[in-house]
Structure 1
Amino acid sequence: MRTPLGRVRGHGSAHEGTGHFWRQRLTALANIPLVVFLVWLVVSLNGASHGEVVARLSSPFVAVLLVLTVISVAYHMRIGMQVVIEDYVHGRAKLALLILNTFFAVLVAAVSVFAILKLAFGG
């Protein structure tokens, strides 16, 4: 049974409505140009020397786009895995896997952003 206010807001029993759905779709939309840029960058650096790669990744424009790509892809990954865990894992393992999923996504994003920033600032 849903309250009239719940029907208006679109919230179900979890009180989240379609938040996950929209966040996943928006990150997927953002990932399209970001991943196209990433693929172009990797292909353009194929066969380049170490110095050329470092010089290209040190560019502020490239570094900012790489950081945005990492954050968007990591967040999209976290949302997608959360949905899979919530749908297919039952019992005591569900909470532990949801926590590990979040920690893994944050760890991947943090290490990747650190590496990009280190290259960008010449560390």
Structure 2
Amino acid sequence: MASRSALKAAYSPYSKIRVGSAVLTDDGQVFSGCNVENASYGATICAERTAILKAVSEGAKSIQAIVVMTESAEPWAPCGLCRQVILEFATLKTPVILVNTKGKQKRLSVGRLCPYAFSPKQMK
């Protein structure tokens, strides 16, 4: 699984929390990413945004699904910044799969994750 491989590459010397993510694009490609922390914290980037930005930098503009993997007891949802970036490249129906390394899983849609979303639609 791409998100598990990405999790193993995480750079998290401060929080010790490793996160891996993978996105499936509209053309069937999978891009993965991990969290990369920084001593200034503000320069830290989450796994979800890493995966999405890698996809976009390779020409993808539409996410068909996203997976977020942690080592926590319960699967974690993306932070607010990641939710906003997901909204930029997904629809409200796009699946969000939250998993932990033990196999526990939660599936929801972007719309359920972001019930009052500010999306590109508001900019038109």
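What follows draws every value from the coordinates through simple rules; no lab data is involved. These numbers were taken from a predicted model, which means no experiment stands behind them. Cβ atoms are built from the backbone, for glycine too; each structure is taken alone.
Kindly point out which one of 1, 2 the value -27000 was derived from, the read-out being helix-only ellipticity at 222 nm (-39500 (n - 2.57) for each DSSP H run of 4 or more, over all residues; to 500).
Details: 1: -27000; 2: -7000.
It was calculated from structure 1.
Comparing structures 1, 2 by mean count of other Cβ atoms within 10 Å over residues 44-51, which one has the largest value? Could you put the intermediate results ahead of the total?
Working: 1: 9.0; 2: 23.1.
Largest value of mean count of other Cβ atoms within 10 Å over residues 44-51: 2.
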* Computed 51, 22, 19 for Cα extents along the principal axes in Å, for residues 36-99 alone - originating structure among 1, 2 -> 1
* Taking distance in nm of label points 7 Å out along Cα→Cβ at positions 4 and 52 as the quantity of interest, name the structure among 1, 2 where it is greatest. => 1
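So if we calculate relative contact order in percent (Cα under 8 Å, 6 or more apart) for every structure here (1, 2), which label has the highest result?
On the way: 1: 29; 2: 20.
Structure 1 gives the largest value of relative contact order in percent (Cα under 8 Å, 6 or more apart) among 1, 2.
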* Asked: One of 1, 2 was used to compute Cα extents along the principal axes in Å, and the answer was 41, 32, 28. Which one was it?
  -> 2
* Asked: Can you say which of 1, 2 returns 1.7 when distance in nm of label points 7 Å out along Cα→Cβ at positions 20 and 108 is computed?
  -> 1
